[in-house]
Structure P
Amino acid sequence: MREIGVGIVGGGYMGKAHAVAMAAVGAVFDTALRPRLEMVSAGSPQSAERYRAAYGFHRAARDWQELVADPKVEAIIIASPQATHRAIAEAAFALGKPVLCEKPMGATLEDSRAMVEAAEKGTAANMVGFNYIRTPASQFARQLIAEGAIGEITWFRGEHTEDFLADPQTPASWRTTGDANGTMGDLAPHMINAALALVGPVTSLIAEIETVHATRPGGTVSNDDQGQMMCRFANGAMGQMHFSRIATGRKMGYAYEITGTKGAIRFDQEDQNALWLYKMDEPEATRGFTKILTGPSHPDYLPFCQGPGHGTGYQDQIIIEARDFLRAIETGEPVWPSFRDGLAVNEVVAAAFASSRSKTWQSIDNTKQA
């Protein structure tokens, strides 16, 4: 094993999650590369120093430019506001440094395309942070589908619904400004990523996107509260997705239902350690959805816990993500989801906005995502 110096741009919610993951991943997965928390940067040198002391980094940077350029920083995690992602990624790739970037990958579709171009000019690992699809339950769902356990998929329903802005008296903030911070930029990408992973490419869609609470204490809302869309997948399956940050009562409503010709699957992130499976070939008297509690026999569970049903949590998803990123750096093999996979998600989001404006079906050219 050898050490690898990691630099994290941003020390807030996701910056902390990635710092904890990089500190723990070697012990959890016995990785060949052992991360060293080399440097952190933030909105100010003072904030960076505070994060350095809190999370155990060796050094604090004056700004992200210093962090990216530092020779002891060998891999970079971008956990800063979306408007900064493109410039940081382009600078890192120009130096041949691997990048793990939080979603949404770019603040705009133009940014996302430029980031893919920069990533694919070289050979450095590139990865987008879609953590929820990495739960043992959702990994097992992908495995079941790939093995044909539920037959050919005919229908998909997905949602990512939360209620952190359900109260119209919640003050305006950075979350209520800019498309990248709206529901379609913040929540929708996670479920769209799940749909692409579980079912495959989306070829066409029609969508409605709206702002329900146009004003809040302290300001005007310039982005969307909720959206919905119907879609068609490349394999012929029908789909429907719903996204909301005003879904009263929903805390982590990342949920999906998948219907196949031989069975069906259900999952809800609020019960992330369980997967529901229905198989048509079971005896009629006992045929029904079976609740499967995740355990050591499911993907990436055993390194965390030896007890079935004891469960994994949110931070564990980020640790699994860290393992995948380090493995890609070590082996030179592509990692999923790559920047191009992140672009595929953003193409769907862009098509949804276009559909909502025009009130028409939109086609998505998947050849651009190949």
Structure Q
Amino acid sequence: METAVIIVAAGRGSRMGGEVPKQWQMLAGRPVLAHTLAAFQGMRVVLVIHPDDKARADSFRVRRRTQLVIGGATRDASVLAGLRALEGQGIEAVLIHDGARPLVSRALIGRLVAALEDHDGAAPALPVTDALWRGDGGKVSGTVDRAGLWRAQTPQAFRFAPILAAHRAHPGGALDDVQVARDAGLDVAIVEGEETNLKLTYPGDFARAEAILKGRDMDVRLGNGYDVHAFCEGDHVWLCGVKVPHGKGLLGHSDADVGMHALTDAIYGALAEGDIGRHFPPSDPQWKGAASHIFLAHAIALARSRGYELGNCDVTLVCERPKIGPHALDMQAELARIMGVEVGRVSVKATTSERLGFTGREEGIAALATALLVKA
């Protein structure tokens, strides 16, 4: 079912206060509408705006598949403008959503679209669980039976042709699109809503929304690294920042610290930043014989510059000799020092390849590493 989204963002939000309409105010570092649009990523969107907000919308650089439409004097007039913009374009279903509800989930969107298989429309709602009073002059003047009452939310979903016809025929003044649909005789299913799908109405709602986003928007990155260095003449090897006596050395452009190279590449990988060679080309003579802590320090600094911290990392060295066990704790401590993290976030361990392959023949050492980065 070809589905489009109409985001209604032409209101002035007088109850919120402030010089900027609430849908353009900043929430967790981005305009409210940026969060709202992100919820419908990959879908065709009509964004209905107030004519005074045209410059804001242009500077906002709304993403591809987002069409700007100027709204009307009322909400239902703005919705009708959005529907008309989609007419004749093969749209079979439409979601109509308030721009000031930036926390709608993909799961809720999916439930609404699925409900249209059997209904003309579907809308999210939550049952009223609190007692309801009538008030007069600051005093309770009566009570209301809450049985069968629901708190309505958006997006409200409809088959396109019937809701377009319903809006065209409606005299105006509807509370929402469900009222327009029901006045036209359409059946509308109630779909389970979400407590977090709040509408920003009063200044305090921004604090609630930011708290929800903070819990929802945990950004976790995982990267893997692998490196190999062959043995050569020498009397020691550098492994995870520790000088280990051995009857051979490791061949490489830098100090050939295979463990630190794998870990560095794991961090770059988590950042989608390639590998060591991208940042420190072996063709550049200044890195000849360089200490590998330079590379690791650069990778972790790059991560922090983007707001990430190391959650944990794990390095596995694959070799017959030298024996890693006596040095593993020192390696763990040195990697933690270089990256500026607590030792408990760093693991260094070793295994053999049971005398198989180049490591089993003691021709070199291999290393594997995994790094987890978490948005701070």
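Just so it is clear, none of the values below were taken in a lab; they were calculated from the coordinates. In this text, all values refer to a predicted model and were calculated from it rather than measured experimentally. Cβ atoms are built from the backbone, for glycine too; each structure is taken alone.
Supply the structure label, taken from P, Q, corresponding to mean count of other Cβ atoms within 10 Å over residues 37-44 with the calculated value 15.9.
Details: P: 22.8; Q: 15.9.
The structure behind it is Q.
Comparing relative contact order in percent (Cα under 8 Å, 6 or more apart) across structures P, Q, which is largest? Walk me through the numbers on the way to the answer.
On the way: P: 19; Q: 14.
For this comparison of relative contact order in percent (Cα under 8 Å, 6 or more apart), the top structure is P.
If you work out FRET efficiency 1/(1 + (r/R0)^6) of positions 141 and 253 (r between Cβ atoms, R0 = 35 Å, to 0.05) for P, Q, which one comes out largest?
Comparing P, Q by FRET efficiency 1/(1 + (r/R0)^6) of positions 141 and 253 (r between Cβ atoms, R0 = 35 Å, to 0.05), the maximum is at P.
Once distance in nm of label points 7 Å out along Cα→Cβ at positions 109 and 333 is calculated for every structure in P, Q, which label goes with the largest value?
Structure Q comes out on top.
With Rg/Rh (Cα atoms, Kirkwood Rh) as the yardstick, tell me which of P, Q scores highest.
Max of Rg/Rh (Cα atoms, Kirkwood Rh): Q.
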